[in-house]
Structure P
Amino acid sequence: MTIRHHRGRYEIRRFDLDELQQQLASEPWVITDENVAAAYRGAKTELVLKPGEETKSFPSYQHLVEQLASLSVRRSHRLVAFGGGVIGDLVGFAAATYLRGIPFVQVPTTLLAMVDSSVGGKVGVDLPLGKNLVGAFHPPSEVWLCHELLATLPDRQVRNGMAEVWKYAYIMDADLADQLDAAIPTQASMLSETLVDRCIAHKRDVVQADEFETNGLRAILNFGHTIGHAIEQVLGYQELLHGEAIAIGMVFEARLGELLGFTEAGTAAIIEDQLLRQGLPTDWEGFQNPEPLLQAMFRDKKVVGNALAFSLVPKIGACKLVTDVPVAAVREVISR
């Protein structure tokens, strides 16, 4: 599969595990985290970072680029991000900024990274005040997919990635929602290459049409993310995984759409039922105090002026960016 962008294009290539490990062994600058390094001891890694969302931070970024400098990494070199979304985003941001930009390769090891974060060219780090507030558009030179990597995922990580799969169904693929509803994948062995490729194709179509988020189309990929990112920030990027927070966000943003008269009545109940059967959370006790969440939402990148904006689904299989959303409506939904 080919992804086109303003500088050219990059390919998504498939490998079996032996081929991937041989490829990684030929790369001098492979960066991963401790969990991946332990699971794939046969793969060469040059730099190993701590796992978890806390690593997607300025201190880790500073440590990484200082290591690159001490190792005399040059503009002619390329980095290889071998890990989940945190490693991909962090290494991609380092590649975008070190020496004013060097190439990098995405090698996603989680379902969430395969279907979402490894494709599209968004890279960056979190701030204590908000998720992904610092970053760049820096497309990879290639994405290497190895379906066998999913076999080592614990069930929680499968559910975490499935939140993004459901998101694609809700925003642009009603048929996928029906298929998932009939046979919900709950274990790594139930994940197919066809499912991964279908989600990647959806993201490809969106990012090629709106690479830099200038016409509002790419914003549909943020369904559930305005509330979900706010939850992550309030929790200090701990307790909930990204997909878990997004699952909660999708339910509550569907309820918001219904309250505004934008979303078909009953849609939120369907989404909540499906995500619960997926094993994902759909509520959070922190909603009892909405003010910190609202403060985080006003730092969301979709905010225009002093007005909140949300990517809302009018029905399952469609999505649109809605601006000037009343704060009172958001407060009502999350306070119920």
Structure Q
Amino acid sequence: MPRRYSVSHVHGRVTLADVAKAAGVSTAVVSYVVNNGPRNVSADSRRKVEAAISRLGYRRNSIASALVGGTTNLIGLLVPDASNLFFSELAREFEREALARGYLTMIGNTSNDSDMELKYISALSDLRAAGIFVVSVNTHADLGQNCPKVYVHSAPSDATQPCVLFDDLQGGRVATKHLLELGYEDVVCLAGSSKFGPLGLRREGWEVEMRAAGMPIKNRVHYVSANRAQAIDDIQQILTAPNPPRAIFATTDEQAIAALRAARLVGLTVPDDLAVVGFDGVAEARLGTVAITTIQLPIRELVLQAFDCLGLSELQAAVSAQRLSGQLVLGDTCGAIKPGT
């Protein structure tokens, strides 16, 4: 007659005690088998425990184990808005690399809210995450958590934790210089809603090149919404105002895509009536019906360096830190200005 085991479920979950009872050993022995230590288990006991685990369908509680062992296999990734094309691609690369390294990724949308960012960091620390990657919207670093943390893409100016960032200022210079070299003089900048972070540095790059070329910058910076629908409305107003611009440097591809739509709505043709350069290099911008000239960022390289930083001390990370350069990718949105236009 087959032996029967009474399994006590906690919220429908097979427990360590259930496995111990089925295997005829103590819960400590089961724990040693599941966690590969800290004590040795005889081959006979190990076979009994493994058989019971298979029979009962026991699954290791990684959170509970973390309370003993220190960390889980969770990786946190905090982004301002995962619906944004750039952050969506960034998240996919982090998930891909995390899986390759044996981690699961938990993504948090901070909604560009600095308080929400801190709440997520605190919650992930409580979950004993193996590390947290933060696209920060905070102007000051969070020093209160002991979970390994790496700032990516955007970091507080006073951050002492490892940072892996893009060379946004140089990218802004390259994009603006490209338009100037094509003969465009009236180049406006579509900046973000805040002067903080990567978009602020890209705007600074635009300003550096405009000043170097002796071009006016007054009233030529427009702070456009991060929401594409709202950005389209914002850009329409720019294009229908007196003396509309001949060229646009958009500090994100989301803005550049919005600029194409706005141009169509007001009856302008790109690039004959309006030249556009974007920034980020997202697939929709590069591979759309109209390929946008843009600064393509090395997302894969950033992700690899970010994971490598998890194993470094703050001093080591500071020594090895470098800003990753983007590459100008030519599309169909610039052309060259015709003499006399």
Structure R
Amino acid sequence: MKDAKAKDILSWAEEVLDIEKKGIENLKKSLNKNFVQAVDLIARCKGRIIVTGMGKAGIIGQKFSATLSSTGSSSFWLHAAEAVHGDLGSLKEDDTAVVLSYSGETDEIKNLIPFIKKIGAKIIAITGNSRSSLARYSDSVVTIKVDKEACALGLAPTTSTTAMLAICDAISVVLQRIKGFGEKDFALFHPRGSLGRRLLLKVKDIMRTKKFNPVVSEDTLIKDVLLNITSHHAGAASVIDSSGKLVGIFTDGDLRRNLERYPQLLKKKVKTVMTKDPTVVQDDSLASEAMKVLEKKKIDEVPVVDSRYKPVGMLDIQDLIAAGII
């Protein structure tokens, strides 16, 4: 094993990044009508976008297919070797096949192309060899030729796979713009991601209800309100009038503020010391909007009401944390 000094390690790393950076910069110069044609074929595809490849290019292809699917273009990955052993049955005439191969002469790819042609699907080649077998039999060719690999031997796919990944990302993002795929669409496909939670999760999905949501009438004595809050393992109680509408909230803060003022506080009715007309959030509101309310008002919990202004839950800052909104 060769001894290496820190400055050597950093120098070699910088060299790799410089080579790969140049490879991507050269891609910009090679963008032409072929790239536009490839994007147009995919955008007009009535079926699905099938991505295939072998080796390192195949790994890039898997990522490409995943990116397409998550940004609004129906896609799936097809292993080139497995395809000719039955998986070709998943390919249809209305589909478009994107084939990744830097050399364009990989045996598994060359064996697969005639069968894709026979099925009738369009073929887009992403390759470093515009004169390859793959390129000759494709309906559109996107060339990603690089000057050199960043590998110390100039052999392992490095710059070429970086260029391949970059051009696939470019295709995905351009398609995203063409389709008008926005934040809400992205959230729909990523419901458990942070953006998905912010854009889709509603207050009613995470609020505390029933046994964790004490509701008392305005004539209830303070001692009974406290027992109610304790039995519900809550920190506050919603207070309603005779029609069931919310008129106030009673919290531990209300209790502390009124202990000295009313020596017989426990025997008083809650309506005399409750916080009247409290801040509320609607059950159909986004949880992310409720978070803004709590932050603006500098409070830890808030009653949740329905369209009739009846309390249906309680939302606490801890509920937002548990849901991943914060």
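Quick note: the coordinates plus some simple rules give every number you see, no bench work behind them. Predicted, not measured: the structure shown is a model, and the values here were computed from it. Cβ atoms are built from the backbone, for glycine too; each structure is taken alone.
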message: Among P, Q, R, considering only distance in nm of label points 7 Å out along Cα→Cβ at positions 57 and 217, which has the greatest calculated value?
response: R
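Quick one: Cα extents along the principal axes in Å came out at 93, 57, 35 when computed from one of P, Q, R, so which one is it? Intermediate values should be presented prior to the final figure.
Values: P: 55, 42, 36; Q: 96, 45, 31; R: 93, 57, 35.
The read-out was computed on structure R.
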